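Derivation of every value follows stated rules applied to the coordinates shown; laboratory data play no part. Quantities reported herein were computed from a predicted structural model and do not represent experimental measurements. Cβ atoms are built from the backbone, for glycine too; each structure is taken alone.
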Structure I
Amino acid sequence: MSDRQQVPKIPDVVGADELVAKQSAVNEQGKLRAVPIDGVIFRPVRAVPHEDGHVTEVARASWGELADPVVQVHLTTTFPGRVRAWGLHQASTDRLFVVSGLMKIVVFDGRHDSPTFGRLNEFTVSEKNPGLLIIPPNLYHGWKNIGTWEATIINMPTAMYAYEAPDALDLPWDSDAAARIVPYQW
């Protein structure tokens, strides 16, 4: 079922049967309309201009959303049009921040015992719409670079990467299994 509403029939317009009504991602107060998946947090931040440029806070120990200390920070890049999905961590939480580029980040709740089982969240994030996205364990997540240049994401996971036994499970986004499990098409 689509979240978009069908447009009333428009006579005399080619393709009128294919049009869908546009919906804003935010309400009048600027709050996201989407109900977040249980445990997923998006903390918007803002770039603050000054005479030499801008400063944007990525994370602060005083933010309640950062319950666990930062133990590792890494950068990952994605080329334009490329998809990196679906990943899942059984123990660690990802804390993602888009530094540059335009990214569509999607989270799917496949946890049977979750109050938000089956829900999808989409976040469109860039340096012009910055925020810290926190994705707890056992949620499928991934992203697509929908911009025109290489995008960069900072991740501050709650656990250091274990080289011999990574807490990283992959479900290739273009596999038959992904099509059956995650109700999302890139």
Structure II
Amino acid sequence: MSSEQQTEKTAEQYFQDGLAFSKLGDDRRAFESYKKAIALDPDHFLAHFNIGIRYGKLRMNLEAGKSFRAALRLKPESPMVHYSLAVVSNFIGEMDEAFKHYKEAIRINPDFGRAHSNLAMLYYGIKSGKEAIHHLVTAADIFKRTGDEFMENNARNLIQECSKEFGLAPEDCKTLAD
């Protein structure tokens, strides 16, 4: 009878099981549950997204990227999916993809402070000082508005360091030519 009850579960019920197992730190059972949800409903956005999160936490970034791409096909206007895909793309050295997805996350949600902050670090890495400072200033302002004092202070410290390194004042970086 228990096997009959298992086959009667919905995709959403398997997804909820996956959430519960994730909270318990049981990755194996979380993956199994999310995969069962997807088997029943291949368009279950959150199951794809949460598998990507689990893979990312395990530093299995190629697998995370595949899951985030599946989620992206389902919800291309999700800034969090673009952000997550940018993070794993950066980890696996796909810098063009990382830039593209951070920019898209910001296009969809201009107040996405962490996307601005991470994009600034990518620009810093290629020594594009004006772009790095621009996104750090934007991030700092967003973090101030949202009350994230730690991230605001971090961004402001980085602005000072980048300003010295690149010889640019934050005022010089307010606008960017696209």
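When mean count of other Cβ atoms within 10 Å over residues 26-33 is computed across structures I, II, the figure 16.5 traces back to II. Distance in nm of label points 7 Å out along Cα→Cβ at positions 74 and 98 was computed and gave 2.2; which structure, I, II, did it come from? Computed on structure I. Comparing volume of the Cα convex hull per residue in Å³, for residues 58-121 alone across structures I, II, the highest figure is found for I.
Highest-scoring entry among I, II, by mean count of other Cβ atoms within 10 Å over residues 18-25, is II.
Which of I, II yields 24 for percent of Cα pairs over 30 Å apart, as computed?
I
Quick check on the output: -24500 is helix-only ellipticity at 222 nm (-39500 (n - 2.57) for each DSSP H run of 4 or more, over all residues; to 500), derived from one of I, II. Which one produced it? Computing helix-only ellipticity at 222 nm (-39500 (n - 2.57) for each DSSP H run of 4 or more, over all residues; to 500) on every structure in I, II gives -24500 only for II. Here relative contact order in percent (Cα under 8 Å, 6 or more apart) was derived from just one of the structures I, II, and that gives 11; the source is II. Upon calculation of mean count of other Cβ atoms within 10 Å over residues 82-89 from the atomic coordinates, which of the structures I, II produces 18.6? Answer for the origin of the read-out: I.
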